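> Take a look at these structures.
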Structure P
Amino acid sequence: MPVDTGIIGSRTAPHSVEVERGRLRFFAQATGQQDPLYTDPDAAGAAGHRDLPVPPTFYFCLEMDNPNRGRFLADLGIDLRTILHGGQTFEYHAQAYAGDTLTFETEVTDVYSKKGGALEFIVRATHVTRDGEPVATLTSTTVVRAELASTTVVHDPKAAT
């Protein structure tokens, strides 16, 4: 079933997340970050930051805190087994820090198809703000593979061979 282009412009309800130092330290460790700027508030302060800075791709982790993150595709009736991650970009407007409360709101910006409708693309932009001011824009593309008719072959042991 084709994705309805009428969803372009639709938005999710905003959700807010407080950036925690412990999560930033864990992210730095998990990604192999050795710079104490991302784990030590004193080192961050010496570098001119007011607290631990949020690393660029950490916004994606915070976006995943949306309590309704799976609802969008479910509401469209899209089977999760048919989706692929098609790409992601980040645009930065301001530095965020531990202790900040960031608000995430996602908007569908495009829907299009390729390969005669076999692949459909949903492009969404997540606007990240702090106190109403832009911090980052995360753009992601979800690819939906057209569901094929069942090709499962069931072997019937009673059938003649």
Structure Q
Amino acid sequence: MTRSWTVPLLLGLCGAVIATGLFLGRGPGAARPVLLWFLLLAVVYSPLVFPRSVSAREARSRSTADGRPVVFWRPGCKYCLRLRFRLGRDAGRLHWVDIWRDPAGAAAVRAVNGGDETVPTVVLAGRPYVNPDPGWLRDQLSAAVRDGGTAADSGGRP
């Protein structure tokens, strides 16, 4: 769990140190934007930006029940951030598993990626997709709502 917060804490600490130096040398006007920038980066790279993570086991059982995809992710991953931001409000409709908090989730990702922890890995209708296009995933979610069940792909990788 501490790995999830390492990058945000380092960003916050670096921002505080740099802002303190600027405050002492140039005053609060120079320090404020730097501190705000580092704090914004810390929030973006924190687990707070993502919907609440669940365990891989819980995500699988929920996905089986409701047909929604499971997304394996980790904090600080720029591709996970891209997926999260481009999905917008639809991100809450997925089951998110933080592989740094859940060893079973990390093992599931390694199993489908040749031993690598490549994220985001999305499991939809039992099939894994590594770093799928957010638009494609959004279309799959729309199709699932329209069909009233899971939206298995029509045979191609996104």
Structure R
Amino acid sequence: MERFTISLDAALAGDFDALIAARGYRNRSEAVRDLIRAAIAADRAREAPAGHCVANLSYVYNHHERELAERLTEKQHAHHDLTVAALHTHLDHENCLESVILRGPTARVQQFAEALIAERGVRHGQVNLIALEAEAHHAHDEHGEAHVHYRPAR
């Protein structure tokens, strides 16, 4: 673990402490680590997509929109290799929220997420991509095969 010191004016330090309390952090170090991770992830998101990722795609749509639910489901089936799971929630008599967990090559995941968000009738679409690092892994027993594990990129 490396340590470093930063200086903040009193107003900024007070605002930061209020943010820490509102978000439930136990100390400044935990909050700073999360802010640094978020900044690194945002910087990576500006780069050309590469490698693998896991993503959470969330969007709201009106289920009365002509054949929209069927189009969204068909797209997910057509990309079953990227779609890990989906959660469907009824918000009111007309609107639904779907949250779809995706995993795969970053460029394909991003393209698929953008295609779902762009469907006519989808509103409030947002995707959160998390870069993954591949790690070769040995077989777990004599009958298994070597395989790849993916972990969040540092």
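Every read-out reported here was derived from the displayed coordinates using simple, explicitly stated rules and does not represent laboratory data. Everything numeric in this text was worked out from a predicted model, so none of it was measured. Cβ atoms are built from the backbone, for glycine too; each structure is taken alone.
> One of P, Q, R was used to compute helix-only ellipticity at 222 nm (-39500 (n - 2.57) for each DSSP H run of 4 or more, over all residues; to 500), and the answer was -11500. Which one was it? Let's see the in-between values first.
Details: P: -4000; Q: -18000; R: -11500.
The value was obtained from structure R.
> Once FRET efficiency 1/(1 + (r/R0)^6) of positions 40 and 72 (r between Cβ atoms, R0 = 30 Å, to 0.05) is calculated for all of P, Q, R, which comes out largest?
Q
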